[in-house]
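Below, each structure is written out as structure tokens.
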Structure P
Amino acid sequence: MLSDMAPRTTASRAPRKTADGGSEARERLLRTASELFYAEGIHVVGVDRIVAAAGVTRATFYRHFPSKEDLVEAYLGVEDANLRGMFDAAQVATDDPVELAGLLIDGIAEDVARHHTRGCPFINAAAEYPDADSGVRRAVGKHRAWFRGSLERVVSALGSDDPVTRAGQLVLLRDAALVGGYLDGWDNVRVAFVGAARQAAGLDPAH
């Protein structure tokens, strides 16, 4: 029969979308890669591993991410957005500079405890990408510049005469907390971090 000889076709299907209009496959790839990159490292996790775990094809992967480095940058973008979201939520919660600083310090502590028990994703990524001109390192630098600048504004609102130095201390304390929490256990680090961070910000460390 002529119908038996005709090439078979399948109905074309548009990629499924997430609630915010993004591609479901892209979100699944990004979510899967983020979990693997943070748990195991970036270079050790290959594209084949990611597409298999996400349940998509290599063609789908490269449709959304032209290279693995693009995926790494997207992963860091999610980490950056999450921390920015925490800052935004704290600023919505209070207009009081002292309360805001306290909320941010507590928020950072909670973030380390719940989401970053294997160190800082930005420091980890930078260690795997030594080229300072790479897209990954630029993403790391952009995040850290935003974080430091945001802390400078918070500390400045407290009336500090040297917000740059105090913000730098807070950045270093978060770095140390992320590494120390991974190596020594967050329960052994949290009290020291919160007290030192409050003191660096110019708050009463006992509260």
Structure Q
Amino acid sequence: MESPKIVIEHLEPKLSTWLLFEYENASKLLKKNILFTNVKSARARKKLRKFGRVDRRSVLDIFPRKKLLILDSRAKKALAPGDLEGNVIAVVGGILGEHPPRGRTKTLLTQRAPAAKTRNIGNWQFAIDGAAYVTKLIANGRKLKSISIKRGLILRVKLKPSGVHEVLLPYAYPIVDGRPLISKKLLHYMMNVKNPEITWCDRPSSDD
């Protein structure tokens, strides 16, 4: 099965550096077979054209809503390979995670498209690139329960002479080659080093 057409509906007020790194990594994982929608800013559209197709219109105004499948962690059903057959368009919300989560995908997207299907890939928050990657795997026949996913990352950097700087990311990440799938550029942006120490925390992310 070929990968579905995957759309990222940009839902943040601006294209922040963090968001840009997640979009870029999603594009890399999908080999630029991606469409960014609802990008109102001409400057943001120019930046995103390096990573895929871009449209200022909402995905809800471009495609028939019956063809859309919105990834929403509050959806009742889990995503399965059969959901992505045919001309289905998978929609990932371009929203940065929050803790605790506020369910913004449902508010900003799902509730506006009652004719669209909704599916979850777990009842926790994923990074945008991770959600796109999991969708691609499932489209290619993988079952959700067979995909290794961890919740909660601690990024740690040792400071001289004896201090430690830690950042907790209470989100879900697919595991690829034994490591969490996260943008290397984003790691460097957050920690100011290329390869911070990464460990799992025991605190699961909250439902979104």
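Quick note: the coordinates plus some simple rules give every number you see, no bench work behind them. Keep in mind it's a predicted model, so treat the numbers as computed, not measured. Cβ atoms are built from the backbone, for glycine too; each structure is taken alone.
So if we calculate relative contact order in percent (Cα under 8 Å, 6 or more apart) for every structure here (P, Q), which label has the highest result?
Q
Out of P, Q, choose the structure whose coordinates give helix-only ellipticity at 222 nm (-39500 (n - 2.57) for each DSSP H run of 4 or more, over all residues; to 500) equal to -6500 when calculated. The read-out comes from structure Q.
Each of P, Q could give semi-axes √(5λ) of the Cα gyration tensor in Å, but the derived value 42, 18, 15 comes from P.
Looking at FRET efficiency 1/(1 + (r/R0)^6) of positions 74 and 178 (r between Cβ atoms, R0 = 35 Å, to 0.05) over structures P, Q, structure P comes out largest.
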